[in-house]
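Just so it is clear, none of the values below were taken in a lab; they were calculated from the coordinates. Note that the coordinates shown come from a computational prediction; the quantities given were computed from them, not determined experimentally. Cβ atoms are built from the backbone, for glycine too; each structure is taken alone.
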Structure P
Amino acid sequence: MTPQEELKQKAAVIAVGFVESGMVVGLGTGSTTQFALERLGERIRSGGLHDIVGIPSSLRTEKAARELGIPLTDFETHPLIDVTIDGADEVDPELNLIKGGGGALLREKVLAQATRRNIIIVDESKLAPRLGTTWALPVEVVPFARPAEERFLASMGAAVTLRSKGGRPVTTDQGNLLLDAAFGPMENPAAIAEKLNGRAGIVEHGLFIGLAHDVIVAGREGVRHLKRRP
């Protein structure tokens, strides 16, 4: 394990420390969140936590949770989540986020909006003065609307790239496509989010505005806990 991975693991331990017995837990997606899943599984198996159920944000996370012995549920049974632990691609000083690098932004946002307390784990490289400084904005679109939404994003000033792997377009768990829209540093990410929300062909986007309550940051000097201002 690299020093950076060790710090992420420490951050994950802190995040999972907020989980209490009897809670419904939102399970994020990504390499950083994997440490939290492993820690949560350890606490369940040791008896430190009981009556825990999780709602996964992706098929990948669902598979990992089952392998780690984390009981799963759904919104039909538990419509409200107590704590969600997830990662982020970029975090600004107001704890707004860009998410979706792993392609699970739609389900991740569904979880975040249904959660009492969203806890985000990142390493310090993900902190930025403005969203878009180092990361393009993932935008999930229905295949039918791809050309129209590419033109719309370009009209807003973004450089747009269809996400692909091995020469083939990447598809989400819902069978949609991902456009990575490089806006550069965003002066008003909330205004961009509002414009994207109005487009029928855009299923969801990776701007998470005002959803994170806590951000656990793994850095060279240790782990920091940032909290959203009241």
Structure Q
Amino acid sequence: MSSVTSLVIPAFNEAPRMKPVLRCVTESGLFARIVLVDDGSSDETAGVASQFPVDVVRHERNRGKGAALQTGLNNLGDPDVAVFLDADLTGVTSTHLEALIRSAVDSPGIGMAVAQFIEGRWMVDMQQKWFAILNGQRALTRRFLRLLPDMSWSRFGVEVLMTRLARDLDVPVQSVLWSGISHYTKEEKFGALRGFGARLNMYRECLWAYGVYASRVAEHLTGLCEGPASHEEAVD
């Protein structure tokens, strides 16, 4: 793969679960740079990450997934492809990662490739089927990266933001099937009651991001339309 591909991993209190993901991405040879953003964890997330050849950036307080991804992008430079990957995945391999990257690189005009889990755990597969917009495993091409607004405000609604922006700008998005992949549920991480509350909060943040999207990105979209180059030129 001749394009320069870099990776951002947002992580919040993922110390017990993240080693398999870090081992996979660092041994894959697919990434020119890997940035893990510790989003104000209270556990040893940063310490675990430092055991691997990745750049660790830490938020002093939890600022949400959108801010973590934005911090990661700010530390990547200017890659041809930026990949976003969750720290709590199970079953991910370099084959999955390469398929996602190739979908973005080899498909003319594609701005973003998004993974969809199949043939894994039934509950996660069902969530993926009905709420694919929330999948965090994404490969963004440079042409789409240059169209992104600052995402720091969006928290768990960051995937909603990226998906709606691509739709509003007519940027093609491609789905990539990942077989045998899953992730730890919030109930597994925090226990049934606390985990259910965390899940409701995630959905609340997604709905909030959807509701305020238009007002939050209106000035950005206007700037794209009135700037020296249209977004069509930007994605060429």
- Ranked by mean count of other Cβ atoms within 10 Å over residues 3-10, the structure on top of P, Q with the greatest value is Q
- Comparing P, Q on distance in nm of label points 7 Å out along Cα→Cβ at positions 27 and 59, the highest sits with Q
- Note on the structure: Calculated from one of P, Q, mean projected area of the Cα convex hull in nm² reads 13.0, and the structure in question is P
- Query: Given that distance in nm of label points 7 Å out along Cα→Cβ at positions 67 and 147, derived from a single structure, equals 2.8, which label among P, Q identifies that structure?
  - Reply: Q
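Quick check: -13500 is what I get for helix-only ellipticity at 222 nm (-39500 (n - 2.57) for each DSSP H run of 4 or more, over all residues; to 500), calculated from one of P, Q. Which structure matches?
The structure behind it is Q.
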- Query: Once distance in nm of label points 7 Å out along Cα→Cβ at positions 115 and 171 is calculated for every structure in P, Q, which label goes with the largest value?
  - Reply: P
